[in-house]
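There are structures below to look over.
Computed from the coordinates by the stated procedures, all read-outs in this text should not be read as laboratory data. Since the structure is predicted, the reported quantities are computational estimates derived from the model, not experimental observations. Cβ atoms are built from the backbone, for glycine too; each structure is taken alone.
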Structure 1
Amino acid sequence: MTIEIEAYARRLTTASGAPAGPIRTTQARMLAGELRAAHRRALAVRDTAAAGLHSHHAWTLTQLCISIYGRPSKVAAVRKAVENAARPRRQPEANAEEALLLAQHDVRELWALYKQAKELEKTSYCEAKPEIALDLPDEPSALIAAAAAQIRELASRHADLVQRRNRAAAALTVHAGWTKRQAARLAGAAVRDLYPHERKTTKEEANPKLVANLAGEARHLDARRTALIRARDTTIRKLPASTGPAELARLARLSDERVIQIRDGICSNACSAQVRST
C-alpha cells in the first residue's frame, strides 16, 4: 500500500468514526471524489505499463488480460485500454511487468476504498434543517419591511456564493481529475451548473475543502432566506383584509399579484421558483 493510499484509508477510518450527519456526509463525498480521481490516475499508469509490454515485448492481449484480471474474459477491455494509453517509454520487460502489477494493485485498493466511501456517504446522509434565529421587529409592517430588505441582501450574497462554489467545483473536474457528477454532488449543484466555469478555473481553486465550505455557506444562506420568506408570508396572511395589497406590496417589495397569492396560500409548490427569486 502506497503512502497516498494509506492516507486515504486513515481518512476513511476517521470519517467512519464520526457521528452520522452532514459533516460525515461531506467528508465521505470529498473522499469519494478524491479516490475516484486517484483511481483514474492509477488506471492510466497501469494501461501505460500494459501498452509497453504489448508494443515493446510482444505480450499478447490475452497475456495482459490474465495478468490484470486473472482470466482471459476481458480481452476487449484490455485492447481498448492499450489503444488509448499514453505512448510508453521502453524499459526492461521485468521492470514493465512489475510496474503493471504494482499499478493494478493500486487500482484495486483505490477502487475498494472508493466503494467504502460511497457506502459511507449513503449511510451518513442526513438533511439537516438548522435552527435559524431571525432578528426581526414584532410590529407587522416593520417586520415585513425588515424581512424584505434582508431577503434582497441575502439573494445577492447567495448568487455570488453559488457562482464561486460552482467555479471551484468546475476546477476539480478540470485540474484534479474529478468527474462532473462527483464535483457537482459535493457542491450541491447540478452538473450543468459547472459547464460555464470550466474555461475560467485555476489550479488553486481545485480544492475539495473550498468547494465543501462554499457549499455549506450557500446552504446556510438559502436556509436563512427561506426562513425570512416564511416569516414575511406568515405575517402578510395574519394582517386584516383592510390592509390593502398595494401597501403590503410596497413593504414587501413584491407585486400586488404576488401579495394576493400569498394571502390566498398559493405558494407551496406552484410558486417555489418565485420564492427563490424574491
Structure 2
Amino acid sequence: MAPADAFTIETPAGSVHATAGSRRTDCVVFALSGAVRGSVHVTGTQHPQHWDQFNAVRACLGPVDAFEDTAPDDDLPRLARGRTRYRGSLTRCPGRQGRPAEVSVNQLWTAAGDEPTAKAAAALTAVLSGCAEAVAQRADLPLILDAARLRKTPGLLRFLHGAAAQADAEADRLRAAARAALPAQKALVAAWWTVARWFTAHPHPVLLLMLAEGPGSLVWQIDLLQWRAVYCATAAADERGRARKFRAEVASLLAQQRRGRRRAAPDGSTETEEVV
C-alpha cells in the first residue's frame, strides 16, 4: 500500500475508506467510512520485546490510544450495518533482515465486553492493519516515533526500574529456595540409608514401603527436592537475566534522552532532535 492521506481497505465486510487527519505530534487519527464507520488512532510505540527501541506503530480502534485513555463507547468504530461498537488494537513492528513486518493483534472486544463475530473481527483487523501500514510508510514516521519516545520515556523508566527490582527480588527468593532444597535432600537421603540398614537387619513390610518408590515415599521426596533445586536455580538465573535486560533498556533510554536534549533546537522544538 502506497502512503497517502486517503486509501481504501478491502475487508470481509466490504470496502473501508480511511482518511488521515493532520499529524498530532506522535500520532495520526484516521476517519473511517464505508463498511466500517468511526476512527482509528495510530501512534508510535516501543518494540514489544525491546522497550528501549521505538520502531513500531500501534493502531487502536477509536480516536485515542487505548493504552493511554479509554474512548467513550459512542466514539468506537462500528460496522456500517450494525450498532455494536468495538475495542481493540494492533501492533506492527518492522521485520528483521528484510522479512515481512511482524503484526500482533490484541484481543478484540465489543463495547459490552463480548467477542466479535469472525467476520467483524476479520474486518476490524484488516482496518487496523491497513492504518498501521499507512503510518509505517509515512515520510514523517521518524518524527512520530521520536515524539512517542520522548513522551513515553519517563513512564518506561519508572516501570523498568520497578521491574528490575522485582526480578532481582524474585531471583533472590528462588536462589534461597534452591539452596534450602539441597540440605533437605541430603537429610532425606541419609534417612533412606538409615531405613535401608534397619530393613537389612530386621526386614519388615513397613520399612519396605518406606524404601519403595511412589508418591509420598522417601525416594519420591528426594527426587522432588532435586528437581526443585535445579528448577529454582535455573529460574533464578533467568530472573537475573531479566533484571539485566531491564537495566540495559534503562541505560539505553537515558542515553537516547541525553542525545535528544543535546540536539534540541533553541526554540525547544522536538522535531529537530536526533531520531534514535
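Below are the figures for this structure:
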quantity: Origin of the value 21.5, where mean projected area of the Cα convex hull in nm² was derived from one of 1, 2; calculated: 2
quantity: Among 1, 2, which structure scores highest (criterion: distance in nm of label points 7 Å out along Cα→Cβ at positions 104 and 136); calculated: 1
quantity: Which of 1, 2 yields -17500 [helix-only ellipticity at 222 nm (-39500 (n - 2.57) for each DSSP H run of 4 or more, over all residues; to 500), calculated]; calculated: 2
quantity: Distance in nm of label points 7 Å out along Cα→Cβ at positions 32 and 56 - highest-scoring structure of 1, 2; calculated: 1
quantity: Which of 1, 2 leads on relative contact order in percent (Cα under 8 Å, 6 or more apart), largest value; calculated: 1
quantity: Given 17.4 for mean count of other Cβ atoms within 10 Å over residues 72-79, calculated: source structure among 1, 2; calculated: 2
